[in-house]
Structure P
Amino acid sequence: MNKKEILLANGTFNKNHEKVKNEKFLTAPFYDPMDIVQVKYEMLKDATEGSRQIAKLADEFGLSRASFYKIKEAFESRGLSALVPEKPGPKKPYKLTEPYKEYIDKYISEKPRASSNEIAANLRKDKGLKVSKRTVERYRSKKKLY
């Protein structure tokens, strides 16, 4: 496995690595613009010198000014681990509670041809519950409600 494949596998690949313009990332082989954790850390380190405007500094590292402040805040509160990107998507499985299952069952009994997308939209409108159509599809397939 090459380094790019490793970074992709562990979620630390910098998809905007071509935007990194910081001198050390362009000249020293130790610094890798594809490693987002290293890019963020070096940006924060350079910021402690305080000689450049944050917007220019962030741009030099291929990031926005707003990103700099989010990264800085996360680093100050959670340390080095905060620089590792979190996995996208839900952090835990979502389960429909009984009242919502009953709502779906009733909706389907009243409108047997309703799509899962329509049911999810009505759950959001009527009950304030935001679920994906896929969640509704899974429930329907378990209950054989297609």
Structure Q
Amino acid sequence: MRLFPLLLAAVFFGCSREAPSHETQLRALHAKVLRAHLESDVDLLLEDDAPEGTQANRGVVSTTSAADTRSHMGSYLARTTFTEYRDLIEPLVDVSRDGSLGWVIAQVYARGTQRQEDGKVEPLEFTCAWIELYARREGRWLRVGNVSNFKE
């Protein structure tokens, strides 16, 4: 009889844990993007990318493969060391009613150094804003699109 209250509590607390919300999951993916830049880790950055994605940047819309993104971002991160890569605003996160699409709108401040082709290391500092589009596929979120711009 003494075990009944313990069993009841275990069932109650065990069942009361909910899976993280879609919004919480997308915020975690955004935090991973920030961490990947700070750690110069292209594998971490691309861990949640779809095999193909769409980007809009500097007036150009393009479709990119995972290999293209790895080549471009791998080179960029290998030459860049960030001392800061942080949110300037709380990211705006939303999810479609059916839970199949989600997006994160962010504004980030970055500072660090970047090695140029001639080997010279230059300071790097910028503010960037972007929206990332995520699609829910086979139970997980994958990044399928990005539109970004830099503050002048």
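A short reminder: the numbers here are calculations on the coordinates, not readings from a lab. A quick note: this is a predicted structure, and the numbers were derived from the prediction, not measured. Cβ atoms are built from the backbone, for glycine too; each structure is taken alone.
Side notes on the structure shown:
- Computing log10 I(q)/I(0) by the Debye sum over Cα atoms at q = 0.14, 0.21 Å⁻¹ across structures P, Q gives -0.73, -1.18 for structure P.
- Comparison across structures P, Q (criterion: distance in nm of label points 7 Å out along Cα→Cβ at positions 45 and 77) gives the highest value for P.
- Structure (P, Q) behind the derived value -10000 of helix-only ellipticity at 222 nm (-39500 (n - 2.57) for each DSSP H run of 4 or more, over all residues; to 500): Q
- Each of structures P, Q was scored by distance in nm of label points 7 Å out along Cα→Cβ at positions 101 and 133; the highest score is held by P.
- Looking at relative contact order in percent (Cα under 8 Å, 6 or more apart) over structures P, Q, structure Q comes out largest.
- For distance in nm of label points 7 Å out along Cα→Cβ at positions 53 and 109 computed as 2.5, the structure of P, Q it came from: Q
- Computing P(r) over Cα pairs in 10 Å bins from 0, in percent, for residues 37-84 alone across structures P, Q gives 29, 61, 9 for structure P.
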